[in-house]
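Each value in this text was obtained by applying a stated rule to the coordinates, not by laboratory testing. It should be emphasised that the depicted structure is a prediction, and the values quoted were computed from it without experimental measurement. Cβ atoms are built from the backbone, for glycine too; each structure is taken alone.
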Structure P
Amino acid sequence: MSIYSGPGLAPGRMYPLVYAGGVGGDSYSSSLCLEGSLSQVKGKIVVCDRGINSRAAKGDVVKKAGGVGMILANGVFDGEGLVADCHVLPATAVAASTGDEIRRYIATSKSKSPPTATIVFKGTRIRVRPAPVVASFSARGPNPESPEILKPDVIAPGLNILAAWPDKVGPSGVASDKRNTEFNILSGTSMACPHVSGLAALLKAAHPDWSPAAIRSALMTTAYTVDNRGETMLDESSGNTSSVMDFGAGHVHPQKAMDPGLVYDIRSYDYVDFLCNSNYTTKNIQVVTRKSANCNGAKRAGHSGNLNYPSLSAVFQQYGKHKMSTHFIRTVTNVGTPNSVYQVTIKPAAGMTVTVEPEKLAFRRVGQKLSFLVRVQALAVKLSPGSTSVKSGSIVWSDGKHTVTSPLVVTMQQPL
């Protein structure tokens, strides 16, 4: 995948194809198409491995060495995910498995039939299936500092996004690129962030009285986890089914977030209780809050997982084959309709026993708060020392109009 505005390759012509790792003095540097590493590539299409320097910079190295095109091959850690880039010469990106096939083709071609290739633009693809997928660069869980708080919260569009671009910088970001443009195609979590920020601004405009926690809750409890095939979203990096540690509560759904029905709100002193239960000292907490903090009352909150978050994450240390249990207390605020009754549906993972009390929440008015208790039991699983097992389910509240979904994750850790 590439974006290139300039002279292209001759239509229908095949060009000599070489792997950069075999056409330089230092095979490691040349395989990555680092500056000054290439030789004997004039008039050829060059296969470069990802890593070290930027993707567009590799094309600039190929161009300076006389190459006419570049195939940018993902490494094993890049997986199957492809990112569109603005290049300084005709170029395309291929997945890790495809890169292996191309290098194998080059290595096994006989001298009578040297390897050749061309790069042809096939047009913009629409109605892609499956979509959406979790991008290969997307931030993943678990949360190492506070595993009782599931991360990520949600995912949002961040791949191949049309974004504003400064006119004093070439679209490839390479110093030799003198082209000007007002827009560029960019990818990364820095592209997903403005999507979510924009949604937060829309929700705040529609609901001026909502707190940041309420807005986050609306985005999380209305998110979805299935693609346009009706199956769980795939992980682009591996091609396998993604998990709760990849997408959190799921992919944001703007329309549903406008009317979530219930929200999990959080007050400032709830965060202080969370820090207290996370073993922060009063001095540590004062650095964050800029005011004196008292942890004496935090014991009422029980544990750090009782922060009124839209997701629930239980972490158990296994020391035997007995059952392990914990509980969560959550409070929801009615932002839907008055006189509404929500019924809970529990979807536990295998090996979990989950109960919710009460099973119904009857609201008389908008703004009313009601609490419920979640008890989680989990059976010990066979794990090797130092390993971890993660299982996920969900708790869903519904009044027939609104569906309020909270991921429920149980992590089993086997100490060394």
Structure Q
Amino acid sequence: MTTSSVDRAQEIPDESRWPGLATPPRSALRARIAATLFRRAVRPLDLRVTFPDGTVLGAGGPESPEMRILRPEAFFHRLGVDAKIGFGESYMAGDWTASDLAEVLTPFAARMATLVPPVLQKFRKIAERTQPPSEENSLEGARANIHRHYDLSNDLFGAFLDESMTYSSALFGPGEDLTAAQHRKIDSVLDYAGVREGSEVLEIGTGWGELAIRAAARGAHVTSLTISEEQRALATERIAAAGFSDRVEVKLCDYRESSGQFDAVVSVEMIEAVGASYWPTFYATIGERLRPGGRFGLQAITMDHDRMMASSRAYTWIHKYIFPGGIIPSVRSIEDGLVANTRLKLAGMREFGQDYAHTLRLWRERFLHRWADIAGFGFDDVFRRMWEFYLAYSEAGFRSGYLKVHQFGYEATGE
């Protein structure tokens, strides 16, 4: 990975490593419109937005979180080019900073649905960028999308995750640390799926193997699927070190290429990478893989159905830099999809979005604390700001309630 500074990203017009971070073309009208909309949007928010000339916006008092705009001209030009991408890019480039990034972003997340004035909402379909065909989750596209995030570096993820190497929301009990809370989450999914001694289990989305290890510790036999080569390599090592190589097989295999039938299917925060056009295939595959009487345990990030529908085609900063091809489902879309494509019946559900906010804060704190080590793996300072923004942006989504996380338990009712 090449090394570049924030200043270098500002100065070089064609920054191939970080597309979009070079100072954008000057469109004065769009920048003025963006400035007007931004000032209107932050006026009622519980934060302080400060400018180099001493201007202060927002409804927050002296103790409120502070967003410091360091380069107003570049900031508003980025917003004018594409607000949904430019806001995050401007943080990556150093146009603005914050006293506490998640606390600054939370008021924005809480008002996400109303930040754009109603009179302009009708123009969204015309002006809004949509996801490019190259990020469609075909068999080939899904592998490319997953590679861009999960194959970055096992060392990177190991630097900020807990010892369980679990990259999904924990479920905290009183006084539990992150590892114990991750095990509680995994056990809850396994319970929903009815995993026990002798169970034959299909896991869709291996991660780094912790769920497979805990299922094997219950006496189950696990077939785990991943399309990340880096994850498969480390998961296989961890499973062997735990002594369960005879009970767990990790396959480099897309869910659409799976075969056989199982007593249980489990999947933790993989559905967000499937893509809405492939949800029916995903659900149908689960139904086909389950034996009669089998059970399905699912964990999914969710959002309200109306927000999912309104944003389903949008191409955002998260898509461009973090999760290409992704879309977060709603509870309704999951329930309707399983009814339409399977014979599964809902048996249980829980929501714990605030636990995800806490999980993300712990990850971000550890990421920043371990930055010197992470930089040693070849990641530059723009990458640091990108991931800091990603983790804080996600935390704000859960803190505000804009995002949630659910676990579901389903039972197969018949042939």
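Taking distance in nm of label points 7 Å out along Cα→Cβ at positions 107 and 251 as the criterion, which structure among P, Q has the greatest value? Between P, Q, the highest calculated value is found for Q. In this comparison of P, Q, the computed figure 1.00 for FRET efficiency 1/(1 + (r/R0)^6) of positions 323 and 403 (r between Cβ atoms, R0 = 35 Å, to 0.05) is attributed to Q. One of P, Q was used to compute relative contact order in percent (Cα under 8 Å, 6 or more apart), and the result was 12. Which label is that? Source structure for this number: P. Source structure of the calculated read-out (helix-only ellipticity at 222 nm (-39500 (n - 2.57) for each DSSP H run of 4 or more, over all residues; to 500), -13500) within P, Q: Q.
So log10 I(q)/I(0) by the Debye sum over Cα atoms at q = 0.11 Å⁻¹, for residues 235-330 alone, computed for just one structure, reads -0.44; which one of P, Q is that? Walk me through the numbers on the way to the answer.
Working: P: -0.53; Q: -0.44.
Clearly, the read-out refers to Q.
P, Q: which one has P(r) over Cα pairs in 10 Å bins from 0, in percent, as calculated, at 4, 18, 24, 20, 16, 12, 5, 1, 0? The partial results should precede the final answer.
Working: P: 4, 18, 24, 20, 16, 12, 5, 1, 0; Q: 5, 21, 31, 25, 13, 5, 0, 0.
Going through each structure in turn, the value belongs to P.
When distance in nm of label points 7 Å out along Cα→Cβ at positions 171 and 283 is calculated for each of the structures P, Q, the largest result comes from P.
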